[in-house]
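What follows is a group of structures, each given as structure tokens.
We did not get these values from a lab; they are worked out from the coordinates using the rules stated. None of the values given here were measured: they were computed from a predicted structure. Cβ atoms are built from the backbone, for glycine too; each structure is taken alone.
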Structure P
Amino acid sequence: MLTKAQLEENYKQFSDARVVELANEPDGLSDEAIEVLHNELRARQLNIRVQPQSIQDPTEFIPEPSEALTIMYPNALQIFSFQLRMILVASLVFLFLGSFLVFSSTFSHGLFSILKYIGFLFLILAAYIWINVRSKKAMLVVSQDEILFQQKWFPSNRKLIIVDLIRLFFSAKLHRIKKSDIQAIVRPTAILRVNNFYFLTIKGEKLEINFFASEEYFDQLHAYLENYLKN
């Protein structure tokens, strides 16, 4: 967890727009963060109050893990798997790309015939994602003393984000981190919300988490991990 001094320093770096946004949507903030936010609003003389946090089911947007995943991780406190709609989106993207390449290269030769085979590969990947990923892949697994997750290779390179996305679907390797080695779970702040976050270790390392989900799922995952680290 971040100390109060670290929270104060972070909040001082925020723009007025970001501070107002946090005041209007304080869900997921700790009591200490709420206190720091109150102080920051007064220091900036912003005439706005921090709204009360909404009460919602902490697992409302978290899909139930498949039987295969519960067997694979019998000691897990919580398994964070793919949402059905996100799998559908990914499958449709590969299906569209594959169909486009196959159709556009049907009456061509040379390089275009190679693209046709790439198109067939995309079609196979679309089927694989739909059939296997939704029931046999976990993005993050929380146990009593450790967390399994996939670390991003290119956290700050938007051009290579597709590489991390493909790894998330097709790589079974998960990174292991002990609960005692985690100082905080940090979700970077910006005027435009970005769905990414990282583990800040006690050594000061930033371990970016590779995760593909809706904003609501991100919010609840972040809240769950913050509560997990408090206990």
Structure Q
Amino acid sequence: MNDLTGMVFGDLTVMSYDTNKKSGNHHYWKCLCKCGKEKSIREHHLKKENGVKTCGSGECRGVRKNLAGMRFGKLQVVEYSHNSGSEKGKKFPYWKCLCDCGTYKVIRGHSLTTGYIKSCGCLRETHKMSNHWLYQTWLGMMYRCYNQDGKDFKYWGGRGISVFEEWTNSPEPFIDWVENNLGEKPDKSYSLDRIDNNSGYFPGNLRWATAKQQLNNRRCSKQV
């Protein structure tokens, strides 16, 4: 039997021989996965071509999807960085990215693949619209639809509500459309509402509405 201690197989690093687990002539090794989990794995499954490369847990599945070399907006993914946990104990893969502006930033994979983040943050600086009265509306819309950690995500992005693609890279196209098609709010009691509550934030599906109107809109959708 060869000593595999210290050897690396994909995301698995062999820590030691598992003296407590043996099946017939098969040997098992204790391995540490990049996601932080330990698992005892049969030697044959480690050494064979196309063998086991991760612990197989739900926490490390995102690492299997290699984003290296892919582009998301202004971001080019350079390499896998690490896994990091949330308050609920779940772990997510993070990737080192190079922005077109020359800045490196480590970003959660889900934020890249959903389009929630498309730059290192320089887009917010270059469009110079953070002081516009519609900027916070755009920010809230993006947060509700694409931030899985948000407390209200399940009511928006979690049930398939999305944002018109041309509005996700920058707030400018969204602001232009609202100003040219909806105009200013009638008064402070109005906020942005989706006409079809089961559809997303798209041209033709938005209006200014009071809280009462929005509540009635949600009730109608439930009845239908």
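Here Rg and Dmax of the Cα atoms in Å was derived from just one of the structures P, Q, and that gives 20.9, 69; the source is P.
Supply the structure label, taken from P, Q, corresponding to helix-only ellipticity at 222 nm (-39500 (n - 2.57) for each DSSP H run of 4 or more, over all residues; to 500) with the calculated value -6500. Going label by label, the one that fits is Q. Given a value of 35, 18, 11 for semi-axes √(5λ) of the Cα gyration tensor in Å, for residues 106-201 alone, point me to the structure among P, Q it was derived from. The correct label is P. So Cα Rg over 2.2 N^0.38 Å, for residues 162-209 alone, computed for just one structure, reads 1.12; which one of P, Q is that? Answer by label: Q. The maximum of FRET efficiency 1/(1 + (r/R0)^6) of positions 50 and 98 (r between Cβ atoms, R0 = 25 Å, to 0.05) over structures P, Q, that is, the highest value, falls on Q. Assign the value 15.4, calculated as mean count of other Cβ atoms within 10 Å over residues 26-33, to the correct structure from P, Q. This figure was derived from P. If you line up P, Q by relative contact order in percent (Cα under 8 Å, 6 or more apart), the top spot, with the largest value, goes to P. In this comparison of P, Q, the computed figure 84 for volume of the Cα convex hull per residue in Å³, for residues 2-65 alone is attributed to Q.
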